[in-house]
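Any read-out appearing in this document is the output of simple, stated calculations on the displayed coordinates, not a laboratory observation. All figures in this text were calculated on a predicted structure; none of them were measured in a lab. Cβ atoms are built from the backbone, for glycine too; each structure is taken alone.
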Structure I
Amino acid sequence: MGCRRGAKQSTLITYLQDAAARGARIVTNCDVRRVSFARGAAVGVEARCGRHAVTVRAGAVVVAAGSVHSPALLLRSGITLPALGRHLALHPATAVFADMDEEVQPWTGTVQAHYSDQFADLNRGYGFKFETAPVHPSLQALAVPWESGAQYRDRMARLPRTALVGILLRDRFGGRVRVDRDGVAVMDYRLSRYDGRHLRRAIGAAAEVLEAAGAREIWAPLARAVTYRPGARSAREDWLRRVDRAGWGANQLLLVTFHQMASCRMGARRRTSVVDAEHRVWGIRGLYVADASTFPSASGVNPMLTVMAIAHRAAGVIATQ
């Protein structure tokens with residue numbers, strides 16, 4: 001990284017750079033297909049790099065491919081633990097949008113400057129959080145209902161005056177990761193009734209926040225345009241009933257995920273978990289998982305720091321073996 005003469009030099013620091021400086025070899029564009037085993041222990045991986053087969057031999061194998069591809073790799077490798085791929089948590093996320101009287105230019109300013117955890121513990125630690133997020137044209141394009149080209153264009157043109165309240169749900173009941181006949185990861189996830197009740201409450205409460213902020217018109221990212229103008233008595237309750245009629249199912253309401261967790265969860269029993277308290281896959285020596293898939297359940301906060309802590313702890317365990 002360059003700098004002016006006399007200025008303090010800045011250095012780009014990453015863990016990959018640290019590893020390479022200490023002799024690690026990093027292979028890119030490489031598709032790991034299976035973990036290799038010998039006498040009940042993991043001894044390496046088999047991969048493909050384009051047309052080339054790659055075999056890596058190792059004294060320990062660490063799987064850290066995320067909560068979708070970590071279980072898929074283990075399933076492709078022939079591991080058949082009952083919990084493997086199950087309990088997938090996604091932190092389902094959506095938002096409620098509003099047209100404001102003045103320009104707010106939602107693509108500018110501090111990213112995620114505000115949040116609220118007032119509703120984070122509605123029942124046994126499960127609920128939802130409110131967050132802000134930058135609304136770029138691509139995000140608006142995903143969220144805007146489509147009923148005609150003219151209607152869609154009109155809503156997109158209102159982007160400079162659009163505000164939102166983001167909703168992040170802590171899901172209690174999860175989905176599943178499987179692999180198809182070609183070994184490709186396949187996800188099955190449906191929002192449970194329990195989590196759906198929290199989501200409906202979140203949408204109503206987010207609309208209330210936008211009303212307090214002076215919203216002119218409020219809408220949800222549904223396939224159909226369902227809007228209301230604050231002011232009339234029971235307007236928000238009537239709108240929620242129309243949201244119910246528009247539907248909460250697949251391809252009816254926009255739901256996205258930023259955090260995938262819990263599909264190789266850690267636990268005390270082989271029957272109900274995939275790795276033990278030392279990150280080891282049950283019954284296989286030298287095979288570890290060190291990513292968000294080891295969460296026992298969905299976290300109540302952004303999982304980034306917890307993932308870093310898991311990786312640090314797993315490295316310490318492996319170093320002592």
Structure II
Amino acid sequence: MKSIITIFAITFSLSSFGQYADSSLHMKAFRMYQNEKFDSAIIYYNQLLNLEVDNRDDYYFMQLGKCYFELKQFEKSKRCFLDCLTVIDTVFKNNYAQRESCFLLSEIYQLESNYEASLNILKVAEAKFPFRKICNAGEFERKMVLNDKFAFNFEKLNLIDSAINYLTPYMFSNVDDLLIDSSDYLKIVNNYYRLLCKKSSPKEVKDIFERAIIDIYYKKQVDTTNSHITTNTWYTVESHFSLFGKKVYLCDVTYDVNSWGGDTVDSFQLSTLLQNLKSTPTYKLITETKSTAHNIKNNSRKPP
């Protein structure tokens with residue numbers, strides 16, 4: 001019995017030591033990375049990979065790749081990110097390290113002017129390592145920023161229609177309603193308009209847009225799906241228009257009449273939706289007549 005207890009104690013001690021050493025190394029590695037001492041961080045992250053005690057190899061490979069990326073050692077960085085993609089996330093199960101590695105690989109491929117590879121790795125991120133959302137907060141902005149990355153590569157491959165189609169659904173938002181920095185959004189809007197002007201003249205873009213607005217779809221109706229749990233009246237409101245083959249939603253909601261103060265809610269009326277549309281930066285860019293608008297198509301876009 002004593003021998004069994006002794007063996008258990010030794011095993012437990014070794015296990016605890018391994019976990020303690022791992023935790024200590026992890027903090028050292030992270031502090032080195034945060035303090036931009038990337039050479040030192042690399043040493044610690046390699047030690048963590050050699051310990052093999054906590055099944056976080058995907059994270060350590062990602063961090064190694066980031067360190068090499070900051071040191072502009074892109075081939076080593078690339079290998080670490082590719083290694084990360086081969087590791088199954090058994091700890092957090094959110095694919096964060098793999099997804100982040102895809103995005104950084106995309107940047108490296110862009111630096112190498114390999115836009116086909118950059119585009120393909122973004123597709124891998126979406127197909128194999130999808131974003132694990134907890135709620136919808138920020139979901140619109142996340143997709144918009146990702147599609148801007150896609151659009152950059154499409155443009156470099158001279159697939160302007162694809163670049164435009166990826167961005168169109170996200171380009172008519174009120175700046176005040178977005179969760180990202182307004183300057184970041186305005187950069188994407190300006191890039192979008194520049195892409196439009198690569199395909200058509202500013203006047204043609206304006207004509208296409210104004211024809212699309214004429215055909216706005218709007219429907220408000222009573223929603224009965226919640227009738228079994230409440231006696232309140234609910235409405236669904238859907239409004240959108242088609243531009244360059246993509247739907248742009250102005251409204252797609254279900255609301256409780258009692259909560260909003262009655263049948264007529266100004267926020268969901270077509271007149272209000274149109275007013276909101278006209279206040280967006282993209283609407284103003286397209287509909288304003290500028291003497292310098294013709295020069296937009298000649299400006300080159302910098303990597304995102």
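Each of structures I, II was scored by mean count of other Cβ atoms within 10 Å over residues 26-33; the highest score is held by II. Structures I, II were shown, and helix-only ellipticity at 222 nm (-39500 (n - 2.57) for each DSSP H run of 4 or more, over all residues; to 500) at -19000 was computed from II. Out of I, II, which one gives 2.3 for distance in nm of label points 7 Å out along Cα→Cβ at positions 58 and 282 as computed from the coordinates? Here the read-out was taken from I. Computing distance in nm of label points 7 Å out along Cα→Cβ at positions 114 and 242 across structures I, II gives 2.5 for structure I. For which of the structures I, II does the calculation of relative contact order in percent (Cα under 8 Å, 6 or more apart) return 22? Only one of I, II returns 22 for relative contact order in percent (Cα under 8 Å, 6 or more apart), namely I.
Set I, II, criterion Cα Rg over 2.2 N^0.38 Å: the highest-scoring structure is II.
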